[in-house]
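Below: a set of structures, written as structure tokens.
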Structure P
Amino acid sequence: MIEVRGCCFHGETVKTVNNIVRFDPFKKSNADAHIFISHAHTDHLGGLGSKGRGYFTTGTMDILSLRGERGLRNFIPLKYGDRVKVGSLEVTVRNAGHMLGSAQYVIRGPESTIVYTGDINCRDMLTTNAAETMSCDILILETTYGSPYYVFPSLMETCTRIVDWTVEEILRKKLPVFKVYSSGKAQEVIKILNSFTNVPVVTHPTVTRVSEAYLKNGVELKYVDSTTDEGKELLRSRECAFITSVHGKKPDLENCSFAVATGWSVRFRINGVDAAFPLSSHADFTQLVDYVEDVKPKEVLTVHGFKENFARHLSKKLGVRARPLATVSQKPLREFL
């Protein structure tokens, strides 16, 4: 049995000959299970601590290790392109483009091939390359932004807005503070500021730890930890940008301006902040449609966000057989080939 940990849905089984691929991030695995984790975001780590044999990428391992996560002992790190044999199945690791180490899994059986995307991003960013596309029979696709309302501006346009706001706040004697996900989004913002400005970047310790994993994997980032003397002095001067986590405490300083970076800002006003930028590590609607057209699957199962809307769009506009996967609160769907 293979359990792919990395999606918040429950009870789905995909039967392939005498093997079963089960997606269930909440039930702990049997000792003979094979668990594949897609990436290092907390809501995709249900498999940590399970009894079976686990797999993730070296990038994911580095992030989890530096964050001090437990339950890594049974896990084997893999590189993109590596293959794992599980009975008559072969699982191949491919880049998902979502963050450092994020993985798609291609599950090949004697009669069919399944691609499980995990969270996916289909365009090049400053810290990641776009997701790969692989042909398959069944595509399990995340659709966080699977609505035509969510089409993101170009990365360069978003970078320009972030840079302009940061410089303007510093000139106004304000400290620009970015409250973002400490894993992935924070490093992208650091890279934007490093690439297009000479503004020093100060990082909260939670961001610093993950950034060390990026450095270890060849992503160049320049930053100063906020607990160092240099970091404290830069924060007092307000001639820097401060990158902290979404849930991190506000700096004990006056005259701060706060910003977030999220794809939801394309349509919604984000309360409690001074600026919001549509920087996302997920594919937008157009990217998702293009991805499906490139993959050419026989069937698509949609997960997260606008999964019902996107499944209907695929069925009506592209003529692709598609349906949403059940959530935790819904009854499991049937087994299928």
Structure Q
Amino acid sequence: MKEQVNFKKLKNRTPLIIVLTVSLFLLSGSNWDGITISGYKHLSNYSFDPQSALIERIRPIPESILTVFKELDGRKDYAPYMPGPNETALIAAVLETLPPLNIKIMKERLTAIYFVSNFSSAGCSDWLVNEYNEIYTYIIINPAALKTSINELLTWKEKSCFIDDNSGFEIKVNVSPDQKGFLYIMLHESCHVVDYVLGITPFTEPDIKLLREISQETNFTRGIWLSYNQSSVYYESRKRLTFYQNPQIKISDAESIYRDMSASPFISLYGSLNWAEDLCEFLAFYHLTEKMGMNYRIEVQRKGKTSYFEEPARRKQVRERFKNLKVFYESS
């Protein structure tokens, strides 16, 4: 297929997903603290076989969901995409390498994996609810991620945080040996699936608070997060971080940003945005480095020469938090 990812188009989807939960209820469904959950958010509107293999849950995206995302993103070119045989083999191989808990919860609660051509994000996950207010999920993936390397994807994401000021500075993320970007995306998004269902953080997104009782903190967030996006760990640059659009930091200041973050317990800049992204970034890079034996390195370069590098997974503050990820590997 003649499709290449244009990472300059990608953007943070979280605020858009939150809008969906209240504003787009169409048909009668289950009651959620006085609000009717229905339409595209209700599980009963979709076929779901929990006995099916995960690879069999790749299916064309329903028009109801596709229409919602077209309207949210102001796009008319979104279209269902079904992977070919070689791509399906890649997907199957990646699914087998995910943490045991991710596989278990996806088998129980992941209704589908959808691929959408021209999707304006590399991937996202969202929730559905049944008549008992139990949370189910689905994942949407940009099929271009099947062709794009982890390094290209992560380098683009990291650079989206900075303004190119023509200073000659560059940022490169190296995960070696390199793999397809789909591996990183599935690690990250499948972690959101687990978090939606089990609450590894108090809630994956604020609207989940209305679906179940929520604790103020969990083992993962304790001592790090005061609330969803307010960290108890201060470092100066965090308040200026944005991704995918409206960068506030010049790329010539990148070295000082990474030096600042090097004293923090976050495994990536993106992970410092809120506790849900903190968890998924932690699990993704923990799995890549500790379970798959890969290297994770961020470099700041000027005119092709490395002026600073960071290996976040080797930092003491980061490694001390790895113990909170054991739950992902204790289930089978």
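Nothing in this text is a laboratory measurement; each read-out follows from the coordinates by a stated rule. This is a predicted model, so every value here is computed, not measured. Cβ atoms are built from the backbone, for glycine too; each structure is taken alone.
Identify the structure, out of P, Q, from whose coordinates Cα extents along the principal axes in Å, for residues 133-220 alone was calculated to give 55, 34, 19. Could the numbers behind the result be given before it?
On the way: P: 55, 34, 19; Q: 50, 28, 22.
Structure of origin is P.
If we compute distance in nm of label points 7 Å out along Cα→Cβ at positions 61 and 205 for structures P, Q, which one ends up with the highest value?
P
Matching task: 23.2 is the computed value of mean count of other Cβ atoms within 10 Å over residues 109-116. Pick the structure from P, Q.
Label of the source structure: Q.
Work out which structure the value 41, 21, 20 belongs to, where Cα extents along the principal axes in Å, for residues 229-284 alone was derived from one of P, Q.
The read-out was computed on structure P.
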